[in-house]
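Structures are listed in the sections that come next.
Just so it is clear, none of the values below were taken in a lab; they were calculated from the coordinates. Given the structure is predicted, the values throughout are model-derived calculations rather than measurements. Cβ atoms are built from the backbone, for glycine too; each structure is taken alone.
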Structure 1
Amino acid sequence: MPPIDLRSDTVTRPTSGMLQAMMRAEVGDDTLGDDPTVQALEERMADLLGHPQALFVPSGTMGNQICLRVHTRSGDEVIAEGRSHIFNLESGAAAGLSGIQILPVPAVRGLLTVEQIRSAIRERGNVHYAPTALVCLENTHNWAGGVVYSVERVRQIRAFVQSEGLPLHLDGARLFNAAVAVGVAPKCYGVLFDSASVCLSKGLGAPMGSMIVGSPDFIVRARRYRKMFGGGLRQVGYMAAAALYALDHHVERLAEDHRRAGRLALGLAEVPGLDLDLEAIQTNIVIFDVGNTGIPSAAFTDYLQQAGILASTFGPNRVRFVTHLHITDLAIETTLHKVHEIVMTHTPRRTVSV
């Protein structure tokens with residue numbers, strides 16, 4: 001019996017319908033600009049996010065880093081939330097590829113405010129500072145537990161950032177999760193940003209790829225950096241066909257992932273020794289603290305694996321579950337049962353001295 005894989009929504013495999021769509025795909029050489037299926041996907045995503053043009057890239061990290069490169073010059077500084085993917089989980093690419101630095105700004109549940117951004121913008125003309133060149137938001141926010149920016153908060157940030165003459169970038173790896181959770185079209189978020197990166201291989205369930213959107217001039221420059229960063233692909237229309245299928249069949253069902261994550265969170269909250277922020281469980285990510293059990297997160301995930309459940313560690317005391325299209329209601333109930341067994345069996349017994 002295969003394990004219940006809750007490590008990430010990146011572990012999904014193509015469904016039979018998606019595989020058939022891939023096999024039927026008409027392809028060309030995308031680096032030469034003649035893959036019709038990629039072109040169809042780029043037109044579709046540009047329309048969905050309210051931008052003139054889009055570009056297919058191999059990964060979310062590459063998508064973010066291309067956008068940062070287009071928006072900045074070497075020596076610039078970019079404002080991002082302290083636990084953001086761009087700052088923590090992209091292998092120092094901003095410095096390595098573009099010669100820029102990230103200014104991490106800690107925020108409650110990962111959601112930046114206008115005042116925090118205002119305080120982080122460097123004094124213009126002071127030669128001691130790296131000039132602020134870009135502001136980045138992450139929606140949903142991974143390390144904060146999949147929390148969602150409201151459209152109104154983003155609108156307020158957009159207005160302020162524009163007044164400062166700065167561009168605004170969206171790390172929208174799970175933007176479709178955010179849109180489904182709030183009940184709006186992805187375009188409601190997309191139009192508020194100068195650029196955005198959206199993953200196809202997470203909740204949407206495609207095998208690979210991300211999309212970036214922006215103005216025609218932005219995409220012309222992005223295409224050059226995609227090639228520079230090694231992202232120029234050939235017959236990638238097979239992957240684009242998978243993404244088009246996902247957009248047709250896997251968007252509305254994200255609500256099921258959110259419902260199951262909510263059930264998982266409520267069940268975990270009832271297990272003695274586990275601690276989690278229920279208000280942060282807004283989409284398909286559930287992060288909980290095992291510190292009070294006395295079981296380190298690495299040991300906790302080892303016990304889970306022995307029980308047929310795969311999970312990720314987030315530091316010495318935190319564990320992450322992510323629901324996706326292969327996770328069923330039965331898998332959720334089985335996971336809760338096994339977690340309770342692990343805590344009851346492996347929590348160190350404390351003795352009281354008299």
Structure 2
Amino acid sequence: MQFAVAILLALLSLPGLGAPKRVLYVTYSAGFRHDSIPISQQVLQDTASRTGLLEVVPTEDLTLISADNLRAFDAVFFFTSGDLPLSDQQKGDLLAFVRDGKGFGGVHSATDTFFNWPEYGELIGAYFDGHPWVQQVSIDIEDPDHPAMRALAPSFQIADEIYQFRDFSRDRVRVLMTLDTRSVDLTAEGVHRTDEDFALAWCREYGDGRVFYTALGHPESTWLDPRFQEMLANALLWLTRQSDGDAKPRGGTPVIANGGVGDALVVGRALAPGSLISIYGNNLTSGSTMQADFARTLPVKLAGTMVRVDGVAIPLLYVSPSQINAQLPMDLSAGPTSTLQVWLPGTASNMVEVHLSPQY
């Protein structure tokens with residue numbers, strides 16, 4: 001009998017056999033109200049249900065945000081706008097809920113919320129600062145190891161309203177995906193950032209809790225996109241601690257080690273145009289390790305990393321925080337030196353001189 005009870009308890013402890021984790025989905029609009037909110041409610045409920053591990057409860061009843069009511073939930077997720085009519089007690093209860101180990105997430109205009117409550121900006125990681133582009137864009141995955149991003153790596157395209165942010169710092173959040181600025185006009189009206197750093201999803205730790213945000217989600221078409229749905233499902237599983245993924249910020253200027261650029265086979269020899277090179281150092285990517293899909297054309301950006309030689313981006317084969325494998329341009333003119341730059345969004349890039357062989 002005791003053996004049977006032990007087996008039953010063990011089975012109930014397995015993922016999927018206990019009660020689903022509950023997510024309170026708040027869609028109250030005190031500012032602009034998005035037409036996609038009704039479809040988002042249905043999509044998020046259906047997406048969560050398909051996991052067998054989640055239950056999403058949509059609401060616009062803000063009285064549910066209280067210490068007593070939040071005990072019934074494992075995470076809160078916002079698709080909100082404006083200055084929500086929460087009391088100071090409710091605000092404190094929400095912060096304590098997350099700080100004490102629960103999850104908080106937001107989509108799109110969740111950063112266009114509570115501009116006059118600085119603690120909320122700290123919680124979610126940034127504030128909305130305009131949307132210069134409403135178009136089809138390319139998006140780079142910086143951290144393919146995070147469960148919310150695995151299905152999207154290394155990049156994807158989508159049509160949406162693209163946000164930029166203020167009060168944003170990579171020192172506070174771990175950026176998961178960013179706008180590929182080659183897919184937009186950086187001189188468009190309303191572009192405020194000059195560092196080409198347009199993060200579109202990030203995560204962070206807040207006390208003992210977890211936070212996830214994505215800027216996508218303006219049109220219904222995004223909510224109906226299976227890729228977006230899979231990202232949200234995996235993000236909710238991460239927020240409710242049913243999957244693991246690093247949320248610590250990655251940052252710092254890339255550091256190329258002394259003598260850390262050379263031929264892929266013999267480090268330190270002179271490099272001819274077209275050579276495969278390896279770059280060694282630290283902070284060489286703002287994301288995680290990623291390898292190019294060799295069945296496709298080699299990309300010039302992987303995991304947020306770009307390598308330029310004399311200002312021209314070169315193909316990347318592999319990137320990691322400590323090593324980059326790349327190919328020098330075939331048409332690069334031989335000469336005494338060329339300048340190699342490892343570029344990461346939001347950082348001061350590191351440059352070194354690369355010696356080229358005069359022989360072809």
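For this structure, a couple of remarks:
- Highest-scoring label, criterion being relative contact order in percent (Cα under 8 Å, 6 or more apart), among 1, 2: 1
- Which of 1, 2 yields 1.00 [FRET efficiency 1/(1 + (r/R0)^6) of positions 30 and 110 (r between Cβ atoms, R0 = 41 Å, to 0.05), calculated]: 2
- Each of 1, 2 could give FRET efficiency 1/(1 + (r/R0)^6) of positions 118 and 342 (r between Cβ atoms, R0 = 30 Å, to 0.05), but the derived value 0.10 comes from 1.
- Which of 1, 2 yields -12500 [helix-only ellipticity at 222 nm (-39500 (n - 2.57) for each DSSP H run of 4 or more, over all residues; to 500), calculated]: 1
- Label whose coordinates, when semi-axes √(5λ) of the Cα gyration tensor in Å is calculated, return 42, 24, 18 (choices 1, 2): 2
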